[in-house]
Structure 1
Amino acid sequence: MIVRPKATLFDILFAVRGSIAGRVAWRCLFITVLACIIVLTGDFHLDSLSHFGTAPFGLIGLAISIFMSFRNSAAYDRWWEGRKQWGELVVQVRSLCRELSDLDAEAKKRIFMPLIAYANALSARLRGEDEVSAARQWDADVPPDPNVPDSILRRIGAELISLNKTGSLSDWRYSSAAIRMNAITSVQAACERIKTTPLPFAYTLLIHRTVYLFCLLLPFALAPQLGWGTPIIVAFISYTFFGLDAIGDDLAEPFSPADNSLPVKSLVRTIERETLSYLGVTPLPDELQPVGFVLS
């Protein structure tokens, strides 16, 4: 996620990190060069599109803009839903640690360290990384499993049951802890739903095709009226459309390592620090800071 101070005019014009300019540059350049060739050769005089003028393209561009806004809204909903779920995970872990904070040191360690391993395993699962390796940094007993985060939760649940049977955890406290565990499971299920259910491909494909076709045909309609102003206008319009398309792609995958995705590793570090503090561990790991304005 991009984390910047209040943007100045210089930042707005020349910021690179977090901008989609680099990703769409070659497409914008291609459209601009095409516009230059059309103006230079005068081929637009032979193209039937020039007889329609710019009015149809204005209507088509408006329709595309509305359609893209719906897609980007759907993509942002996925991004924001992912952030809410990770916020809920932080809340539930904090609450569970607080409710169990008076257990003896060994019992807390058997629960809290797997919680940290769980957060790391879930992060790895959502980003397509090695779940076992991520979890074993904090809990060496994590076995290989098709769903490592869930296997860790099962172990924590078994530990809670054991503490309840021995009387170290009263029935009502066990019930409260079980509710927290169920909430954590719900967070994982919601994140997996976002991860494994992308926006409908046909929806995205239609946007890509329409935007490309619109930008490719636009110079033929503008050239008769604007001449050498055509490449400038076309470059601006193509940057806008291609850029909105690329931003939608980033937001639709909130757990990817892209610059505009969620700072999952930073959220995991928050869980690590706060959980270790309940165990009395010092010094705590440092908070993650943005690198090049990017918080991972």
Structure 2
Amino acid sequence: MRTTSLTSAFALITVAALGLTACGSGDGAGGAAPAAAENATIPTTDVVSAVTKDPAAAKLLPADVRRSGHLTLAVSVGGSPPNSAYLPDGKTIVGQDIDFARAVAEVLGIGLDQQVAGFEAILPALGSGKYDLGTGNFGVTDERRRTIDFVTYINDGQGFAVRKDSSLKKVTDLTQLCGLNVATGAGTTFEATLEKSKAGCEKAGKKAYDVKTYAEPSAVWSSLQQGRSDLVMSTINGLRYAVTQQEGLKFLNEFHRLDVGFAFKKGTPLAPAFQAAVNKLIADGTYAKILKKWGTAPSAITTSRISPPEIKD
């Protein structure tokens, strides 16, 4: 597979992220070092440290949290910006989700005990109390709302990417994918959407598409680059960034918008405080700075909501 230097940087960053995610320690840090000189595409501007505590929002926290002064945050790492990823030092996690989490913590005057966890493991672990909240570009769906509470902070959603030589045009109906191979992340809303709609091909008298799921983001993109998959379904913002880092790929189109939020166990008393904190960030301009940093202004929301109904379109 032919690559440009940007592709190499993307691959090295992703490999470093996956190595650390798998072991949960700094064991894989050495693998990230070669990418350091090529990491200029990942923004590191500090847009959070100037944020100050808001007493009104902090007062909404449960008394025990105000006393302890910290919460445990589960972070899904292993993708590419604007979603959470490691810098080449193999230790520093950056991304839009991290900036929002840190900014909210500053507004509430608390610390975050940040723990890396697999994307598919975070939501189930919230109910057990292992983590107080999770972040990982979690889309708010009606299915998830049955067991999880969300506090929204952006609007992202589902989209597609293909090779530049693909004959595929804008995907408006999943029956357009019949007979094709579709790559996506394991345990995601994309996998659920694809599996749910698969029967539409049979009803249309066509061969069903094949859903190829991968736990590692690098495997998703390799599948597309090497021709084992015809397209990738993933987050709109993540796809737009990723195709700029890899030769021969293009963003195809948005398919379905979803609100994205911090995830909590059902019935959490933390939601009102986090909602107030996000709205404070929107009002004081910090919110816009974070979006500008990551190039995601089209994903802005005007107000944070607690577990809103899934967007239908």
Structure 3
Amino acid sequence: MSKVNKLLHQWLLRSVSETAIAWLEQKQAQIAGGAAERVFFTAFSAVPRYLGKENLQLTSQDLEAAQEIVPAWYPDNWTVDQAGRTLLLLALPHNDADGYVRSLDRVFSSADMGELVALYQSLPLLPHPELHRHRTAEGIRSNMTNVFQAIALGNSYPANYLDNAAWNQMVLKAVFVGSPLHQIWGLDRRANPELARMLVNYAHERWAAKRSVPPELWRLVGKFADSAIIADLEKVLATGDIAEKEAAALACAESSLPKAQALLSHYPDLHSSIQQGNLTWNSFSRDACGERR
């Protein structure tokens, strides 16, 4: 049993009955042994009936153990049925990569919303990760918010495997649907000039419609600012609320342009907070994006 399997199994032992565990272990063994595909499909669908849908009761030590096994694995919001379904996915024979992907494609094509969430959450744990890019890009286009967020938030797969086009579309959609950008793993590492341009265009569309712009948007813009973007940040600093001003100031601080630094110097309180480390993107996300409210 792999380390991931062992960890998921340990967590389930605390949360479900012995009868449920026995059923799950039996199905894992059948699937790993090459049982007919219908055995997998039937079991995958039946997991909530046997295990329930309660949250996994995870401690900080559990989360640390998850990170040690798979960096950037965040199961803190997983439920017992999602853990059980992941164990069944990991039991599928995968020596034949093409056959494995075909099996997964059939699961995805027939899955309901709850099953899709479990499937996409499990992506960082599945074999042959390089073969799941197309499926992930397809999931990003889903009109089901829960499914989209299973991919975009707290999931290391997109940052590690999607190309810039798919990554940028995911981040832009996250802004559009109001998902918290700071929960996207690898956000700063995958920032790029094309994404910055797309987000600034989105901000202009919002302003033209007399609508507000999510302050977190500027997190991905400052490093790639040109004169036009500096003018946008100047507008936000002059007219925005406190959260918008803080975000614009942080974006200016990340720009290497003298014009950006000159603009920031006109706001000494914000400038000082950034220099002293009191205002960072992490503190901004915690304070301004609702995690303390």
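Nothing in this text is a laboratory measurement; each read-out follows from the coordinates by a stated rule. Bear in mind the structure is a predicted one, so any value in this text is a computation, not a measurement. Cβ atoms are built from the backbone, for glycine too; each structure is taken alone.
Structures 1, 2, 3 were shown, and Cα Rg over 2.2 N^0.38 Å at 1.37 was computed from 1. Assuming 4.8 is distance in nm of label points 7 Å out along Cα→Cβ at positions 41 and 265 as calculated from a single structure, say which of 1, 2, 3 it is. Value 4.8 for distance in nm of label points 7 Å out along Cα→Cβ at positions 41 and 265 corresponds to 1 out of 1, 2, 3. Among the shown structures 1, 2, 3, from which was the value -10000 of helix-only ellipticity at 222 nm (-39500 (n - 2.57) for each DSSP H run of 4 or more, over all residues; to 500) calculated? For helix-only ellipticity at 222 nm (-39500 (n - 2.57) for each DSSP H run of 4 or more, over all residues; to 500), the value -10000 is produced by structure 2. For the set 1, 2, 3, ranking by relative contact order in percent (Cα under 8 Å, 6 or more apart) places 1 highest.
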